[in-house]
Structure P
Amino acid sequence: MGRDKGYTTVSIPTTLYNRIKELIKDTGFTSVSQYVTYVLREIVAEHEQSKTVEPFTEEDRRRIIEKLKKLGYL
């Protein structure tokens, strides 16, 4: 019982959760978790790709800050 499916829990503010829930209405995303996983994968992939050149360029930093602002973290 209760097999580990390889997932963990990450807490986000309720207001952000509700904003994302509204944002994904009528899209292919079926849950807030699915959308947040997609966004985080994109950010991590960008970081990993740029890391082969430099850990963080100024452009990387700017894009991450913009994405965090759009998600309501900044």
Structure Q
Amino acid sequence: MKTSTKAGLYVFLIFAVIYVIVRFSIQAIFPDINQMVLAVASAVITVILTPQRRVIKKQSGDQIQLKWLFSKKIIVLK
């Protein structure tokens, strides 16, 4: 599997987990919310919270870096 494909898969899985958590949290706080508003609000919040990915090409091979919005630490995946 290519490094960029692996990075995309990691980001998608993180996005899915965060989306489910945010959606059910909003639904628990506001039980009478419209389903369309719930989906859009969950998606926007999830896009903000999902990490940004970068694929860095080095001599030893490609390296995946994930950077979170609220963290200065960069997570390195190989």
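Worth pointing out:
- Of structures P, Q, the largest value of distance in nm of label points 7 Å out along Cα→Cβ at positions 27 and 59 belongs to Q.
- Computed 16, 41, 31, 12, 1 for P(r) over Cα pairs in 10 Å bins from 0, in percent - originating structure among P, Q: P
- If relative contact order in percent (Cα under 8 Å, 6 or more apart) is computed and equals 28, the structure in P, Q: Q
Computed from the coordinates by the stated procedures, all read-outs in this text should not be read as laboratory data. From a predicted model like this one, the values you see are computed outputs, not experimental measurements. Cβ atoms are built from the backbone, for glycine too; each structure is taken alone.
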